[in-house]
Structure formats: structure tokens, C-alpha cells
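Bear in mind these aren't lab numbers, they're just calculated from the coordinates by the rules spelled out. Nothing here was measured: the structure is a model prediction, and the numbers come from that model. Cβ atoms are built from the backbone, for glycine too; each structure is taken alone.
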Structure P
Amino acid sequence: MVKVVVTGISLLSCFGNKNATWKGIVEGNSGIKLSQPFNFFPELPLGLINSQPSPIFDLTTQLIKDVCLDGNIFPPLNDIAVVIGSSRGCQSQWESFLSLFSSHNLDQISDFSPHWLNTLPSQPALIVAKYLQTSACVLAPANACATGLVAIAQGYELIKQKKTERVIVGAVETPITPLTIAGFTQMKALSDTGCYPFARKRDGFVLGEGGAMLMLETEEIARNRKAKIYGEILSWGMSCDANTMTSPSSDGKTAMSTIEKCLIRGGLSAKDIDYINAHGTGTILNDQREAKIIEKLFVHNPKVSSNKGAIGHTLGASGAMATVLSLMSLKKQILLPNIGLSNSDFSLNFCRESDDYNLKKMLCFSFGFGGQNAVLAIGN
């Protein structure tokens, strides 16, 4: 049986790279700060990497360089597959273009026109493929907030189905744009104070930018080249309940079925799970439904936390970032705390501070708009 292992990881968040992010969260800090990147909006809590929103091209390039360095592989790599997703893609570039159009700045519009092919939604995947100089399969999933986990699951399947022996997977997101802020403000989904997953005072999520990439390969190849192994991808689950455009299905049946199928596919039972990296957006409905799902399926009370109180909600990249942080927890045998949690209405076994913990198997959850559900199981 082919085992799929993770031999390289990279991450960028409002704290910085993977090591800076780990250090910040372990110490109980949040990288979210009040910022005003656009003068026509008031200050908002945001997870910005720099003082102004970062170009997706820069983040993608840094992430692929970092994951290659961490995994000890270097281009050209013409047989490595690529699955890099993004739910927003190059939206910020198109918003800039449209603002030029509305101001009738014809010279700058013509400057943009020849480059529009470099701003399609698949651009992060193409940047990675060109960097690696690969001629293998290149995929660019877009599944709302479930994109990151979907990308990892697709890469896993490429190896399991013997389409490739090595694949770079992940997701990148730069969602801090005028249209995104305006849209989520109209939905009353954004908090104006901060992100507090599962807390009684939660009132919305906080936009963050960032991304994560992972190198997956067969265990045989990894051991033959004496690569460090962070953990194994055990199984995945995906579904779409198509409940509404924004509100999650209140009964949670489809999400629970997705979790159960992930466990069955991996030969696992609920009691095997030591820790759940929850979607935990800090919104009223999502956290309420997710808590009920965990309480119902995992009666042995595993540890639970969400990373979004520390780094914000990076939309399509959130699942990939959660997976990288969970793999670091697995490797270091240390739990990350649920930042922003004071009083809670839920009786889950929350990680309230970083602590040594015997971790063997864990789940990552992503529940996106449109009813997109994704679950990933990882272990050592």
C-alpha cells in the first residue's frame, strides 16, 4: 500500500514565515492589528503581512522557494505535479484595473491589457509550475474556504492513483481588497474588534492574508532519500450541501457525513483522534454548528483549537495553513492554543495554552460558503 507523507512545508501569515508564526501562536499572541489600507474604509482588524496588502505573486514565489528549501529539492523538476488553489486568485489586480477603467486612465489601462493572462484564477498554480519547470499535471482548485484542504486531497489522490510520485500542494490568498471588505461588511460577517473563535463574545471573522505549501511524496521515495518526514496524510473527505450562499446547514448532517467518510476511508474511528484543528471562524453560526458536530461525533472529548484568532481567516488558504501548523504540532508534540478564547458557551476540550501533548492522529476541518465541506486526517 502506497503511503503519502509530507517532507516539506512552508507558510506565510501576518506573523511572517512558519517559524515566526509558530512562535507567535505558542506564546499566545495574535498577529491581527487595526489597519486602514484603504482610506475609504474605517480601521479594521486585519491580518496583513506588510503595512499594505501583499501581491499574490510575491507570496506564491516565496512559498514555493521555502517549501523546496525545506524539502531539500531544487528545480528543474519536470516530473513533479502541482495542485495550488486560491478562492480569490488575482482579484486585487482586477480591482485595480477596474478602478483605472472607471477613472478613464487609458494609458495605464493599455499597460495592463497585455498582462491580463497573468491574472487568471490559476495564476498561483502556474507560478509554481514555472518555478519548478514541470511538465507534469497542474491543477488549480477553487472551493471557497475549503480550497486548501481540497488541494491537499487532490495531490494525495494523484500519488495514490500513481499519476505521480511527488506533488506540491497548498493554497495562497490575498483577500484584503476593497470589494472583499465591502462584500463581507454588507453580509455583516466581519468583526470590527477582533477574531474570537468559539468565544461568547465572537461577532464575526477577520480577514487575513497568507498561504501554505506542502510537498507530498511516497514514503518509499522519502525514506530512500533520507528526507525528514513531518507526518502522513491518512485520508480525506469532501462534500457540498449547497444549503445557501453563505449560511451553513443548521443540522450539520452533510458535514458530519463528510467527517465520518474521512474516518472510514482512513481506517479510523472517532476515538482515534487526539486533536481537531477546527474551522473556527469566530462567526456566530459557524462556530455554533461546528461545536455541535464535534460534541456529537467525538464523545471522547479530543483537544480542539482554531488558528484564526491568531492569523485571521485567510479564506481559501486557511485549510492549507491549518494543516502545516498541525503537522508542526505533530512533529514537535506541542498543541497550539485557541487565541481569543475567554468565556465560551461550548463544552469542548479547548487548547487554551500551548502544552506538550501526545499526538498521533488529528483532523483539520474547513467549511466554506456554498456548503463546501472538507476534512483531512493526518498522523505520524
Structure Q
Amino acid sequence: MTIPDLAPIQLPWDAADPYPFYEARRRDGDVVWDDTAQAWLVLGYHATREVLAGAQWTSDPRANMAAAGASQFFTSSFVEASMLFTDGPAHDRLRGAVRDVFGRAFINRLTDGVESICHDTVSTIPAGDTFDAMAQIALPLPIAVIGAWLGLDADQCSALREHSPAIVRLLGGFADREELEQGIGAAAVLLTEMLPAAADRRTHPRDDLLSYIAADPALTLDEVVITAILIAVAGHETTANLLGAGLVRLLTPDEDGSCPAGGIDPADPAVVTELLRLDSPVQATARTATVDQSLGGIDIRCGDTVLACVAAANRDPAVYHDPDVFHPGRPGPAPLTFGHGAHYCLGAPLARLETTAALRHILRRRPILVGTPTWRDTPAIRGPATVPVRFSPSPR
């Protein structure tokens, strides 16, 4: 399969540190045109929330004229089988198949299993040894959790971890030609890997999430697998990057030499909420206007692309006092990291549970940042590439 030449959306900010760019552009307003992206950047909290909640926008990549050259690769079956790219009744049907099991009450029933996986992941790392917290904790932990819940075997979990990064770049809507090829290939591999398992679960159900999805007679087998892949990939990437960035923030010394980790209770939900606000893994999400409209005092035409910059919205100084300061329990509305409205992230309660449990197990071992973290070169999905850490020996 050959991808034609196309002009993907170019994100204009620095992947490692996008916040100076957001603040510089915010001086021009909450909604500004960007020549590099060839799209409207939505930077203000209320304008971003309006886009995410509004019925006058679509998530369907086929509506974006800027991506018309790639539209043949967003095939009808791929788009229509993914709740990420659908709206209205089609989206409700796909989301409805798994909505109940992602409610907070149901997710709380997974606490013991998540705690066990966190303990097994963190406790095996020797004290005194320098290690990469991304490679040894942040990345494998959410794969282990979602793999166990879906009922995947070791080979399927390995394939999921291997192909997840390429699929995330495809799902983000900002892929270039090479990334499209890689993402399509990775999705095809996982689809082939998991279709037999989904077919088996439909006739021989087990006590796992894949069986639950497969039991819905309204879903085709392709829809079952694509839903499972989407849940696994999106949840894995979000949680891994949130945990990694959270560790960087909590373990980086302040000017007085103290670390934020020393003064927090990781079990306090406000801690994860503030990490979500300050270090959103998802920097922006694309929408296409379906009608002429006004947004933040700016006229938007039908067919225009907007980038809802949730990471910028989460630091809107008109909404949050001292927005760059880590302050758990601060007043203000919920951050938009998990979205808003119909496309609000299904996996939000699970991501919170995993991050809270992981931080508690990690901080209990008195970690120290022993080098300079590096960051991924993906401007749409922000997260560390490496986080060098060492656990302190237990006091005698």
C-alpha cells in the first residue's frame, strides 16, 4: 500500500516544552490563526471547552480538507468502527458497548488487581541502581493492567506494546506520510493478532473485558477488535506519559532544593488532578467545523480546522491563578485533559486509578532523579522518553 503525498497538520510548538509558545500566542487572543498548522489554535479554556462539547464540530478526519490526500486511508470501515472518529448515533452505539464497565464504580472494583501489578512492577527494582522509570515502570505498567483486563496472552501484550506508538500517531490526526504507513501497518498487525481471540470470546466467553465487548451482538468482530485496540492503545499512552511527566515534576528540586514529592499525599485525588492540568499528555485534538460559526469572537467557516489545545486551556490565566504553579487542591474547573462532552475519555477513571497507585508505590521507595529527563519528539502527545531515577536504600 502506497501513501500519496499529502500535507499533514504541522504542530508549531516544541514537543518537550510547548508552554512558552502557547503563552506567546495567547497574547493575540483565545482563538488565533497559525500559518504553520494552517488551522485555528484554540487556547482559552472556555473556547476549548465549547469546541469539545459542541455539536457543530466533527471528529471525522474525512471532513478535514487539509487531510484529503490521506482520506482514502481513513477507510470507511476504519473510521466507522472507531468511536474516536465518529459522532452522533454511530459514536453512541460504539461507546455504549463499553460505557458501563468504565464507570467509576466498576473501575474501583479493579483496585486490588491494579495495586498488585504496581507492587510487582515497582518492588522488583533494586535500591541504589539507576534505572529508566519510563522503560521499567511507566510504559509496562498500563500495558500489564489493560492486558490482564482484556485477557490478552503474553504475545498479544508484547505486540500491543510494540505497535502502540505507531497507532497513537495515526489516531492523533497529525500523521505525515511515513507515520500513516507505520500506523496503518501496526493497526493491521494487531487486528490480525486479535481477531481470532475476539471470535473465540464471542462463542466461548471468559471473565475479561474482551469477552464483554465481544458479547455485544450490535458490534461486528472488526468493531470488537478496533474498540479493544483503541481502549488499550489510548489508555496505555495516556497513563504512561502522565506518570512519567508526573515523576519529572514531583522529583525535580525547587529553588530551595526541596522536591514537590516530599510534601504531597499521592493518595489525594487532587494530586493527580493537578498533574493532569499541568502535564497533559494530549496537547491538542483536531476538530472540523460543520457550519459557519463564531468562536471566541472569531468567525470560523464550515470546513475550517481548529486545534483544541487542551494543554494551553489547562493553563489559562483567566481561569487558573498562577497557572504554571503546582498547587493540588487549587480552585477552578476540572482540567480538559480527558476532553469534554461526548468524546470525554472513557478510560479517565482507570488512568487516575493506575497513576495514583503507581505514584504511591514509587514514592514509598524514596526515588531520586539522577539525571536529565529527555522528551519524546511528538508534539501532539507529550511525554518523557527517559526518566533516570534511583530508589534510596531503606533506612536501617
Structure R
Amino acid sequence: MDDIFSAASNRLIIDLSALADNWRMMAKISGKARAAAVLKADAYGIGFEPASETLYGAGARDFFVASVEEGVALRPYVPEGRIFILAGMWPGNEKHFFDNDLVPVINSEEQLAFFMSTLSERGDYPCALHVDTGMNRLGLTPQEALALANDPVRPASFSPVLVMSHLACADDQAHPLNRRQLDAFRTIADAFDGVEMSLANSAGVHLGPDFHFDLTRPGIAVYGGEAVNDMPNPMKPVVTAEARILQIRTVKSGDTASYGASAQFSRDSRVAVVAVGYADGYHRSVSGGGVTLRQARPSGAYGFLHGQKVPHLGRVTMDLSLFDVTDLPENGVRAGDYIELFGENIAIDDVARAGGTIGYEMLTSLGQRYDRAYVPAE
């Protein structure tokens, strides 16, 4: 780790070995199905280039990104990979697909019409077809997909390499919509006989072999986040976020701190002022008190310092946060020490829950002020 990292105000340690191991675990759980890798949103905030190279090296050959711009950026790092663009093809960006061998995901009748008109000029080109089986977000309706499958005048040049759908409630394994979506997708699979099928996201992989089909699409689990509610997370943490303590303050019983006097002290205390705030993706909503959003759950996030969890105090501000270090040895905490915000000792999803959100948002909100160090994959 270089001198800049050692002195950074806030920093990320990104374990690429854990990333590769998590993908391999999801591939194993996927059984006979291949496991893709989802790399959208700067690889869930950890960095596009190192994540893609690591997952490609681990064996992933199918990749999903949100936009054609992400696909163009990804192509050099996965030379033999198949890259699916979830937003599909639109007038004006088709050249990017053809020049970079990207596969558009067709999400609507309008996209289908444009794609077909493009084929009439260019000739055969692969695509994926997205069918909405209950999410009511993107995708053709099942009726539209079945009509397409059974259309006797459908051009031979229209040959999807994948038909996919997306589960809405897979994180709740008992939710009845899971089975309804599976049944609807099976009907689609029968109509597109011989075409590969994909239904399961990270949580869907844990629903079992019925949901796996030919290709699974694990995302958050690969990055170490929780995929299934009320189940111990089997994945290795990938990201550890740390921030420097700028000052240790002593406050008296009865004093207050932070905006709105939101931290109130019932004992003499020591407070660590830490160089991280909502500008760094450490959301204001993880504050320990005084934030209206979170009145239903007044206990806020914790940090980890010298072997002990320490509670957040007051309101997270743009650049600074406060932590109560009173219960640590008086000479054991100094300005310049680093506090873990999440990682090996504080699960990112626990911090997210304190802020009324999910680990996905914490990861994808990581700001540009973190200095990053990557632990290479074996």
C-alpha cells in the first residue's frame, strides 16, 4: 500500500480474492447453469476494471451491464466475454453494439421494432429478449412474447440467444410471487424451445434448481452483500471502508454535539471526529439521532475501532461524522487512527439497515474521495 493510501482521509480496501471466491460460490450453487457476472454501476462501486479482470480470470464469460457506454468500456477487459446491455438498443447507438460485439436486451415492442429495422439493413445479429413475468418494470408482456414466438412470419434473422426475466421478491423465499413468476417463465421457455433461459438473480440462485435454467445472474452476492432476507450471509466481505479520526474531543455530561444538538450526553464522554460524511456515500440517514427519516429506529450505525464497536453520534454531515469512543481505553485512541465504517467487522448491510436502505445503495454511493487499495486475486 502506497504512502497516499496510508495517509488518506478515507480509504477502501477491496479484496479481489473475496470477489472471485464469491463468484465461484454462486457458480457452484447455480448447479448445471452457468453463472454470469453483473458489472453495472462501476461494478457496484468497487471499480470497473479490476472487478471485470478478476471475474473474467475466475471464469465468468457472460456479463451484464446497464448501458451501452458501460459495455464499450468493459469490452477490452473481457475479450472473449459475451456482454449484454440491459437498457437495450436505441436509435443512434447501434454502431456501438456492432463495433464492440455487444448484445442488446430487447425490453419492449418499440425496441423490437427498431432492432428488426436495423437487421433489415445489416443482417443477422444476436439479441436477448426480456419478458416481464411479474416485476412490472422492463420487458415484453408474456402475451407479446408468446405472440412473437409463434409468429409464422417472424424473420429468420431474429434469433435471440437468451430469453430472460427478473424476479421481484426472491429475497423473500416464501413469497408466492416467486412461484407465479417461475410458472409464467416456464411457459415462455416452452415457446422458445432451444433458446437459453435466465431468471435467477443473486437471491433467485438460492431458490433452488427450478429457478436456475441455463444462466444465472448473481450481482450483490458477488460483491459480498446480503441477497436473502433472514438468512446468514454466506458471502465474503469484499469492501472495507475506513476513515481517519481527525480529533478526539472531551465533552461534559449535559453537553450536546452536532447539528440540531442531536447528540446529547448523559455522562462525561470522548468523541472521535471522523473524516467521512454523506459526500462520501456515508448516508445522513445512518445518523444515531435527530433525523426525521429514522425516528422509528433511533439507534444508528456503528464503527469498529481497536477491537470494539463504537456507536455513531448525532447527524452525519457532508464531510464529518462523530463516534463515541468513551468505552475504549483513554490512551488507546488517537487522532490519526482509522475507524472501520463497514467491512470485516461491521457488515455493510447492518450499516444500510441503520439508514433504512440496502447494501446495494451503500456500495454504489461510494464517493470519489476514497483512496482505493486492491488485494489481488490469487
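Here helix-only ellipticity at 222 nm (-39500 (n - 2.57) for each DSSP H run of 4 or more, over all residues; to 500) was derived from just one of the structures P, Q, R, and that gives -7500; the source is R.
Ranked on mean count of other Cβ atoms within 10 Å over residues 202-209, which label among P, Q, R comes first with the largest value?
On the way: P: 25.8; Q: 13.4; R: 21.5.
Structure P comes out on top.
Tell me which of P, Q, R gives 0.05 when you compute FRET efficiency 1/(1 + (r/R0)^6) of positions 154 and 258 (r between Cβ atoms, R0 = 41 Å, to 0.05). Write down the numbers at each step before the final one.
On the way: P: 1.00; Q: 0.45; R: 0.05.
The read-out comes from structure R.
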